[in-house]
Structure 1
Amino acid sequence: MKVSIMQPAYLPWLGYFDRIAKSDLHIVLDHVNLDANSKTKFANRNKVRISDGWNWLTVPLQSKGRHGALFLNEAEISPDGAWRQKHLGSIRTNYARARHFAGHRAFLEEIYGRDWRRLADLTTATTDYLRQAFGLDCPTRFSSELGVAGEKDALILNLCRAVGATTYISGPFGRDYLSAAAFADAGIELVFHDYPHPEYAQAFPGFEPYMSAWDLLLNHGPASREILTSAAASLAPAAPANPIPA
C-alpha cells in the first residue's frame, strides 16, 4: 500500500494533489507544530494569479493568549472576519474571466460566508472540495486520530507502520531528514515525489507556476485532472541504505 503524509494546507498547490493521486492512502499530518518557516509555511496561506503575477491569500491566526508550540489541529482563526471578504473578492476579481469560475461560485461564496473558528475545519472543507473536483477518491486519515507518537522522521515511519504501508511517498524535502536505512529495516520502500509543474492557459497572459490548485480548476474545469496528472512526476527510490563502494 502506497501512503503519503502531508501537513494540511490552505488552498494547496498542484503537487499536493498529484501526490495524493499516486497514493492508496493519504494521512493528513495535523498533530504537529504549525510551520513558522516563511519559505515552507502554507498551512494558512497560498498564492493566486493576478494580472501582473501572483498574490498571497493569508488566513490570519489567533495569537492573543497563545504561548509556545501550536499544533495544526488546534490553530484558531482570528475573530476578525474581514479576511473572508478579502479572499472572496480577490478570487472573484482575478478569476471572473476564467471559463469555469461560474461553476464553483456557489461553493466559494458559501465557504467565505461562514464564520470559521478552527483553521483545520477550513482547510479540510476546501481541500476535500478540490479533491472531489479532481476526481481523487484516495481514502484519508488524520494523524491526530491514529495515536502514534514520535518526532520528525520517527513519527513519519511510525505512522507508516501503523497503517500497514509498503511504500511511503515522500516530498522531495524528505531527502534532507528521512532515514533510508530505517525505512529499509521496517520493510517499507521509501520513494520521493518530484513533481514537474505542468503549464496551462491562465486567466491572464503569461504563466505563473505554483499557484493554488484553484487556479487550474477555475481555468480548466473537468480537464483539470488530466492536466494535473499529465506532468511526468517521478517517484525516485531512496539511495541504498548501505551502498557498496565502487
Structure 2
Amino acid sequence: METIITKVNRSILLSEYTDGIRFGTDALLLADFVSGRGKCIDLGAGSGIIGLLLLSSGKAGSVDGIEIQPQYVSLATDNALQNGFSQAYTAIQRDITHLNQFPAGEYDYCVSNPPYLKADSGFNNESGALNIARREVLCKIDDICAAASRSVKSGGNVYIVYRADRLDSLLFSLKKHSLQPKRLRVICPSAGKKPSLVLVDAKKDAAEGMVFENIFYIYTDATHSEYSEEMKKIYGDFK
C-alpha cells in the first residue's frame, strides 16, 4: 500500500496510507482533552497518532495501541520507530471484543477514537480498511466501552471522542459498563453551527456527577478559514 508523510506538528511526522483513514482534528482534540498520566491503552489505534501525541506531550509514559487491521499495526509500529517512541509504544493486533488475554485493570487510562457511523449508514463506496475505521462493521460503541472498562483500573479514566448526534448511545454504554461520565465538552465547527463532536471523560466505578465544559469552537468564522485561538493553542501545545 502506498503511503504519504504528514507533518502533524514540529514533533511528529506521520506515515499514512493514501487510500486509508487519515489523521484528523478529532485526534488532536482527544489528545488535548486527556488529563491523565501513566500507562495508556488506545482502542482502535489506526496509524498510532493519538498515542504518539500523548507520548510526545508527556501525558503517557507508555502506550499499547490495539488495532485489528494488520496493515495498520505495521504502520503504527513504523510511526513509533521513526518518531523515537519504539520503546514506549507497542502496536498489538487484536480484536477488541476478545481482550480476555490481557490482565484486567492493567492500565491507568484508555483513549479511543472509535468508528462513528452505523454499519448501514450512508452510501458505502469506500475501501474495506476505510469502512472498518469509519463504520461499526467489526465493533460497536458498546464493545469499545466494555473493553475500556475491563482494561482500566478502578478509578481509571476513559477518554472518547464521538459524534455529537450519537451522544446518547455513548453515555448509555459508558454507564452500563461502570464508567461514570465526569467531564463532557461539545465541539462545534464555529459559532451558530450545530455540534459535530463530543469529548467525554469517564471514570471507572465513580459516583454520579458530570461537569459540562465550555463549548469548543474549531473556527472563528462561518467560512472556516481561521482557526480559533483554542485550536491554535492545541496545535502549539503539541509542537
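A short reminder: the numbers here are calculations on the coordinates, not readings from a lab. This structure is a prediction, so every number in the text was calculated from the model and none was measured. Cβ atoms are built from the backbone, for glycine too; each structure is taken alone.
Can you spot which of 1, 2 the value 27 was calculated from, given it is relative contact order in percent (Cα under 8 Å, 6 or more apart)? Source structure for this number: 1.
Tell me which structure, out of 1, 2, gives 18.7, 62 once Rg and Dmax of the Cα atoms in Å is calculated. For Rg and Dmax of the Cα atoms in Å, the value 18.7, 62 is produced by structure 1.
Quick check: 33, 18, 14 is what I get for Cα extents along the principal axes in Å, for residues 16-55 alone, calculated from one of 1, 2. Which structure matches? Checking each candidate, the match is 2.
Source structure of the calculated read-out (log10 I(q)/I(0) by the Debye sum over Cα atoms at q = 0.12, 0.16, 0.17 Å⁻¹, for residues 104-199 alone, -0.42, -0.72, -0.79) within 1, 2: 2. Assign the value 0.40, calculated as FRET efficiency 1/(1 + (r/R0)^6) of positions 8 and 168 (r between Cβ atoms, R0 = 30 Å, to 0.05), to the correct structure from 1, 2. So the calculation was done on 2.
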